[in-house]
1. Name the one structure among P, Q that volume of the Cα convex hull per residue in Å³ of 151 was derived from.
2. Which structure, out of P, Q, was FRET efficiency 1/(1 + (r/R0)^6) of positions 149 and 277 (r between Cβ atoms, R0 = 30 Å, to 0.05) derived from, given a value of 0.55?
3. If relative contact order in percent (Cα under 8 Å, 6 or more apart) is computed to be 23, which of P, Q is the source?
4. One of P, Q was used to compute helix-only ellipticity at 222 nm (-39500 (n - 2.57) for each DSSP H run of 4 or more, over all residues; to 500), and the result was -12000. Which label is that?
5. Among the shown structures P, Q, from which was the value 4.0 of distance in nm of label points 7 Å out along Cα→Cβ at positions 37 and 101 calculated?
Structure P
Amino acid sequence: MELGQLRALRELGDRGSIAAVAAALYVTPSSVSQQISALQRHSTAPLTYRDGRRTALTDAGRALAMAAIDVEVALERADQAVALFRSEPVGTVSVAAFHSAGLAVFGPLIAASAGADQPDVRVSDFDVAQNDFPALTADHDLVLAHRLVGSPPWPGSVRVEPLLDEPLDIAVRREHHLATTAEIQPADLQGEDWVAVHEGFPLQQALAVIAGIGGSEARIRHRINEFSVAAAVVEASDCIALMPRYTTDMRDHPNLVLLPLARPGLGRHIDCLARPETLERRNAQTVLAQITTIVTALTR
């Protein structure tokens with residue numbers, strides 16, 4: 001087996017199509033197909049199958065793609081040993097995050113990385129469904145992702161560095177009849193109009209859990225993923241919304257109140273996802289440590 005063959009198989013598992021792999025590796029689709037065909041000749045079990053017009057991995061193919069990660073880790077360690085020996089520059093680290101994490105982290109991270117001896121940090125924000133966060137590690141070194149408490153764990157193809165467990169609160173305007181409630185019970189929310197995230201995003205499931213406990217279906221009036229926009233809508237109406245406690249900046253919304261939910265354990269995990277070999281790099285470790293310090297400070 002050759003490295004190029006294993007890499008093509010792994011990328012097919014991560015990216016989902018021969019064309020996407022070819023674009024990522026700057027080769028032709030035919031070259032990718034040849035690499036996978038050559039790898040197949042070394043395996044007694046089928047590695048791929050046709051799924052409509054796409055080529056997908058079999059269970060054996062996924063197992064071999066997972067094994068290819070160890071090969072990439074070993075090569076990355078070897079590359080880093082050479083890089084340290086040659087005293088190469090710290091290099092670039094790309095960081096992707098969902099919107100509220102980007103709002104809370106990107107500014108302080110850029111400031112912390114301003115020194116000449118620090119990695120060159122490049123940031124991007126992404127508004128994706130929970131299941132789509134791991135795929136971002138194919139193009140970004142560190143990915144700040146959120147996952148609802150109780151939801152399935154992240155796949156084994158990515159390394160997970162836990163950053164923060166963030167409770168969810170109920171946001172209402174100060175004139176709302178619930179604004180003076182010390183602790184919100186799910187039953188208190190019956191009949192309320194909601195500002196909710198779009199289907200498929202982590203907080204949508206949390207809202208369904210709250211409504212189910214309260215004994216009624218949530219009445220959703222608006223769907224907005226950006227929390228600062230949702231906060232503005234709540235502040236101007238009698239609607240309510242779920243808001244993360246630590247990563248939501250409420251300074252621009254003085255007429256908004258965050259009320260804790262009586263039900264414990266309802267919240268989200270904020271994690272850093274990365275390909276395992278990425279975290280073998282010293283510059284990625286440095287940036288991850290900076291992110292960890294910033295996120296820890298949010299709880300204060």
Structure Q
Amino acid sequence: MKPRVAAKRVTPKAAPRAQAARKRSAAPLIGKLVIFGVGLIGGSFALALKQKRAVRHVVGVGRSRANLLAAKRLGIIDEIATDVAAAVSDADLVLLAVPLAQNAAVLAQIAPHIGAKTVVTDAGSTKRDIIALARRHLGAQFSRFVPAHPIAGTEKSGAKAAFAELYRDHELIITAEPETDARAVAKVAAAWRMAGMRINRMQAAAHDRMFALVSHLPHVVAYALVGQIAGYKDAQHLLAHTGGGFRDTSRIAGSSPEMWRDVCLSNRDALLQALDDYMAEFERLRGLLAANDAAGLEARFSGAREARARWLKLK
């Protein structure tokens with residue numbers, strides 16, 4: 001017969017500590033998440049955190065009641081905010097995922113009501129403007145604002161476009177200021193890691209120049225290309241004969257015009273410089289074409305092709 005093993009007794013003092021430890025280990029990273037703008041970006045963030053059980057309760061705020069109802073029906077949010085002040089007062093994290101032109105109004109609205117431990121972050125693709133707005137409106141609470149940019153998206157918009165895998169294996173850039181609270185940065189970084197992102201940090205000015213060149217300029221080019229073709233009298237005939245090249249180049253012209261209007265205006269100076277440089281490259285190509293310079297054209301095309309091949313190897 002095997003010897004009996006005495007059951008481990010939990011003393012009265014140890015029991016509450018054990019229960020508290022279990023409660024802490026079971027607690028999600030974010031208790032209450034409030035999202036302003038439950039579209040592709042905000043909605044996908046909520047879905048990703050829910051998939052990882054990293055958030056307990058998600059509240060949605062937005063202009064379109066129909067979109068918010070769709071978000072609730074799809075399980076993206078748990079509640080539609082009826083009182084913004086009450087929604088943010090006990091929030092752990094507030095995410096601004098609205099068109100950039102709305103950020104000033106949202107910050108002004110929530111500033112008097114955000115809780116003492118609430119962290120505020122954003123998901124915009126320009127950073128100097130939102131940092132300036134947060135300084136102006138949040139005042140002493142600015143240290144708990146974490147400017148961030150998830151580099152992921154599609155040309156679709158609205159809650160119905162959201163999906164949990166949007167951010168997987170993509171990069172998040174945080175452009176924290178010197179006074180940004182390290183604990184706030186850690187919370188935001190942890191949440192985006194849960195969504196599947198790699199975290200990088202850089203200064204806001206460097207970020208805005210970079211994305212004027214690699215993101216904002218390509219969108220302007222795509223809109224310009226489609227706009228040019230659409231302006232011809234025989235546009236329908238032309239578009240009926242397009243192939244993969246036109247579809248690939250113009251795909252992002254299907255993005256939200258409101259969003260990209262705001263992006264262009266908020267990053268105006270950096271984008272103007274990027275456009276000047278792009279037009280200079282076009283002039284070089286036009287000059288080679290006008291001069292019937294076959295060798296020159298091939299050299300420019302070859303250089304671009306090789307640069308693209310090097311870029312793809314880094315992906």
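Here, each number is a calculation from the coordinates, and none is a lab measurement. Keep in mind that this is a model prediction, so the values were computed, not measured. Cβ atoms are built from the backbone, for glycine too; each structure is taken alone.
1. P
2. Here the read-out was taken from P.
3. P
4. Derived from P, not from the others.
5. Going through each structure in turn, the value belongs to P.
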